[in-house]
Structure 1
Amino acid sequence: MNKTADVYLFGQVLGTHSFLLKDGFLRPDEYSEIGEQYFLPGGESGTAATVLDSLGVSVRLDGTWIGTEVAPMLRSFYADKKVDLSLMRFMEDDPGVMDYVVIAGLVRSPMGRFQTLFASGKRWWNVPKDDDVEGCRVAAVDPFFREESDLAAGICLRHGIPYVTIDARHDSYLHRHAAINVVSKECTSNDYPGMPAESVMELMQQEAGGLTIITQGAGDMLYGRRGETFRRMRPFEVEVRSTLGAGDTFKAGCVYALLKGMPDAELVRFASACSAVAISRFPLPLNPPRPEELSRLLSGKRGR
């Protein structure tokens, strides 16, 4: 294990089969032409690891068990990158967790067997340990792994390591102790139906130990801390090629900004720039945001 990694990531790591269509999204009973297709690392933590490596940050990756179909691709992809896979469990009798994503510009549809996997009652991810975070300066913890997600957050707290999480409810352990909680439009729609984003933000702020950010796709982001009046920021406008990985890249941008000690407004703007660059190309894992293009975007546009 690389004891000098900058960041510890605990969460979803999988193989993503992505299909970029040529002429718009799928329509019932009509033929669709595939323009490009790939099998590359995915998942919230897998994508974040790729982006952070591109930004010059070393990563220790932990979470999902890796199966026989995913393992060769994952090992090959990260062979020349600063992403430590030594904590990952590689299975010998299961193909592993994969998803399939059909994409056409602003529209995408992911498919998989996650509901079946979670309903099985079986654990298919690691149990984090104190030694796993040793030497890291910042962490990110996905909320999907139940007690183990809370355990990872608790370990970070014991060791004084600030962590970023995503889509954690206002009343959750993850949200209350996170340095940053990035809440997506999908989360607010599902967990707080009928509530405007501003009301969700106020609810989040009441329970927050750190910074809460609510993203709304092309709409204004909201961000703030407990006791503050929340602020707004407009996302960068770019030509969208694929939205796959946009939220995961935003999370990675928050991790990087936290590592660099950026103040809140600068942090949100940097993460937004990361996401904007990500949606301007396909496939993201082969073309992650790079520092020089982020600098150009940040110097040429201003959020409000």
Structure 2
Amino acid sequence: MIEVDPPNHKTRRFQDKSDPIDAVQAARAALAGERTGTPKQRNGQVEALRNLRVARRSAVNQRGETQRQMKARIVTAPDELRGQLRGLNIAKLIATCANLQAGRADAAIPAVAVAVALCSLARRHQHLSTEIANLDELLEPLVAGINPALLAANGVGPDVAGQLLVSSGEKHDRLTSEAAFAMLCGAAPIPASSGKTTRHRLNRSGDRQANAALYRVVLVRLRWDPHARDYMQRRTKEGMSEKETIRCLKRYVARELYQLITANDLNSRLDIYRSIFAGALAPRAGRQARPAV
């Protein structure tokens, strides 16, 4: 059984669409070894990590939308309420709005309706924050149990490590090399040279969430790692822009983290080889070992 990616959009537009035609195109692609890939496994700890991250990402998006809705309501709120909430940071704003007292019987009055809406949104924000904190308590030990070396890398936290593990999958045989991992993360350089100009352009393909994770690692290292800052200064003096330098750093980070992600596979393979060699060197049952000469 071979899994084949969808056909090229331009090629498909020039042909008809039917199940027999799709079957023939898939068979040709499989025989030629094109557009074939190894699907991810869905029966390990990484799959559990992926499900928890989906729930957390949804809660984070909803909390951000709730916060934006609150600020929009404050802009159009009455002067008295707007003056009470002006200048508060987000934590105090949420706590103040959650304690607003407004009678539900007078909800037809616009000023009362704004207070009721702000109270409802603030309590929803608090509920989502509690949900995110509960999921973080599950995610961090799970990531540390899957790959503690990745979590201990410079600039890598539970969120970044979790995203890279999910993007890589349970088994890393589908990643043939660190260059394939960089292409998966959208960090592989795309040649865009012309004439005497030699340059590389932005790679817009790959897993954008994994690319964003590498970007956060680069930002942390540019802030705290002297080697990354020295590299940025050297490339800037050579005439390279900040964005191009960050792309180079993401490629280097992808190479480093690939070694950490696949280190567990290498250790497991070494354990298997040791057991095989130990079994081959051990005397077989029912046969005595030869005495030493």
Structure 3
Amino acid sequence: MNDYLLSVVLGIIEGLTEFLPVSSTAHLRIAESLLHISLSDGYWKMYTIVIQLGAILCLPIYFRLRIAKFLSTFPRGENGDRNALTHPLGLTVVAFVVTAIPAFLLTKVIGKHLESLHIMGASLLVGGIVMWIVDAINAPAEKLGPDVPSRIHNWKMEAMGLGQAIWIGACQILSAVFPGTSRSMSTIAAGQIAGMSRASALEFSFFLSIPTMVVATCYDLLKSLRGKGTNPIGVSQIDAHGWFVLAVGFVVSFVVAYAAVAWFMAWVRKRGFAPFAAYRILVGSLVLIYAARLT
């Protein structure tokens, strides 16, 4: 396949799956395996980091008004009842720190799991079952709405508490250690378990992904470009063709991710996560079958 077309295909896959609860890492690895892209090639390893960054950068633009509002009300909040820790921005930082420290300490374990189709398949399958169960439990309360007392007590991200942020950050560690779990799935399901509505859990998941993914991808990219880590590639090794392929993937990933976020926000407010859970179960099963045939 032509490198430019390949870049477009991978950019679309990354953009579509980065924020949906289906695991972009697993989908990229599966696509790379099916398209016979060498995972030992430092350039293509770096390429996946670059297009991830492209997808992530759509969030500050999509949520620019919400971010501006949070910045203007920090630290007391809209109602003056918050502090630096319990303000939505503070809660995002808390959840990020809870995830970042263990994830950094487990870097070697995470690296070993990234290329395992067996782990990805199992994580997709188990994560799909968990998401289906959690969403089904919350579905009756979602139908009742915020005016009727139910197990959901946070209908807006602004109403969540410190304990919920810590819990969500802790659950996000699973997505780092077990590729295929999906960062989005783990944080959304964790939020729902903690009494948040679908929409509020999803929004916090998006906000938490900004520092989490920017730091993680920039760290990996810096190591790769500086010639460190596994299968590194230095800047001097990339020719004009290579830079253009990177640019294509970055732009395609950004545009598709922006559209996916807008669509997903609208979908979740009216429907649930069951279709995504079913998709995870199906794909996870297929990946496990495919991985078994490779061994």
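Some observations on this one:
- When mean count of other Cβ atoms within 10 Å over residues 41-48 is calculated for each of structures 1, 2, 3, structure 1 comes out greatest.
- Highest-scoring label, criterion being distance in nm of label points 7 Å out along Cα→Cβ at positions 9 and 81, among 1, 2, 3: 3
- Read-out Cα Rg over 2.2 N^0.38 Å, for residues 201-248 alone, computed value 1.20, structure in 1, 2, 3: 2
- Each of 1, 2, 3 could give helix-only ellipticity at 222 nm (-39500 (n - 2.57) for each DSSP H run of 4 or more, over all residues; to 500), but the derived value -24500 comes from 3.
- Computed 0.25 for FRET efficiency 1/(1 + (r/R0)^6) of positions 89 and 193 (r between Cβ atoms, R0 = 41 Å, to 0.05) - originating structure among 1, 2, 3: 2
Every number here is computed from the coordinates shown, using simple stated rules; none is lab data. Since the structure is predicted, the reported quantities are computational estimates derived from the model, not experimental observations. Cβ atoms are built from the backbone, for glycine too; each structure is taken alone.
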